[in-house]
Structure I
Amino acid sequence: MEHRELAVAGAYAFFPEVFSDGRGDFASPYQESVFAAAVGRRLFPVAQASRSVSRRGVVRGVHYTLVPPGTAKYVYCAGGRALDIVVDLRVGSPTFGRWESLELTAANGVSVYLPPGVGHAFAALEDDTVVCYLLSEEYRKEHELALSVFDKELGLRLPPGPPVLSERDRQAPTLAEAAAQGLLPRYDR
């Protein structure tokens, strides 16, 4: 398994070896030794595992948490294809406001690690796209925040076509609006 740090400080992508034969393929989207070598510690204690299934055109995010001190995520695609977007929302971070996107597919097995305070979004590129998450904290609706994927300041590049968004994501504030309201996480070295 190979890895590289993303444009967002502390966020990493992991690229497993995919073994294929006449039956299909096999990959390990998480390997503790590679994760520890990249991040400098073992994976966080997993408090929740989740998955979403989305039709083509669905955009979820940009989602993040403030409390408890943010939620770390380990994300991979178990079916279909997703354009995954990692956004640094941490005030004081050397990469504040930067983002990077990668294509996650069931075939490539690529995974992404997001430290607490880093925002996450994805766009489903196919019907029945399955995105799986390992989370350091259990989901609590009252802790979950969102920013607009259309924020011109962020300049996220989404796939062409009209996106399918939840009502919450359609009404999400911009980065500047969230900052003015004190709704952004702080960078913790």
Structure II
Amino acid sequence: MKILVAGATGNTGTRLVKELCERGQQPVALVRKSSDTDKLPDGVTLRQGDLTDLQDDVAEGCEVVVFAAGSGGDTGAEMTDKVDRDGAIRLVDIAAQSGVRRFVMLSSVGADDPDPESELAHYLQAKHDADEHLKASGLEYAILRPVALTDDGPTGSVILGDDVDPKGKAARGDAAVLLADAAEQDDWAGTIRLMQTDY
């Protein structure tokens, strides 16, 4: 299955691409001209594209799209809007026009109802807007909302759903495994799942 991965060279995206390769899938890594692709597995298909200026054919031939990108914690509000909100929304629209079957969104805990007092208020609002657009798009969707991400590998010990502690931590390795599950498995269709790692 061809799976387009936006954010493929990021901390979570590289783990996701490797996980998909190990499962025998065909990830297509969406990369900018300036992207460092050294951490991606050999032989992975690269597709050039910038989330701030996507071409209409960027999802061509893909059955699933996974948005695992992020503007990063050090960027300002403008870049957060360009990548996390507008880039995600544009990619959803392209996926819908391209006959993509499912769109998997890496979101964040708190994106359902962003707290305006939170230090992450702007980021969470951007994620909220992108999630709502996806839900209204007509695409089959799956949304994963982890708590604060760490750079740990997969532990295999995760908590999903209402028992998640919003102040907990989630390993990027676990998030990558779950994003791969969400791309593959029917029981993820139409779901929004909170997640943390059970440290």
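Summary table below
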| item | result |
| --- | --- |
| Given 0.9 for distance in nm of label points 7 Å out along Cα→Cβ at positions 149 and 165, calculated: source structure among I, II | I |
| Distance in nm of label points 7 Å out along Cα→Cβ at positions 29 and 77 - structure with the largest value, from I, II | II |
| If mean count of other Cβ atoms within 10 Å over residues 5-12 is computed and equals 19.6, the structure in I, II | I |
| Comparison of I, II - label where distance in nm of label points 7 Å out along Cα→Cβ at positions 13 and 181 is highest | I |
| Kirkwood radius over Cα pairs in Å, for residues 69-116 alone - highest-scoring structure of I, II | II |
| For helix-only ellipticity at 222 nm (-39500 (n - 2.57) for each DSSP H run of 4 or more, over all residues; to 500) computed as -2000, the structure of I, II it came from | I |
| Highest-scoring label, criterion being relative contact order in percent (Cα under 8 Å, 6 or more apart), among I, II | I |
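Rule-based calculations on the coordinates, nothing more; no lab input. Bear in mind that the values here come from a model prediction, so they are computed numbers and not experimental data. Cβ atoms are built from the backbone, for glycine too; each structure is taken alone.
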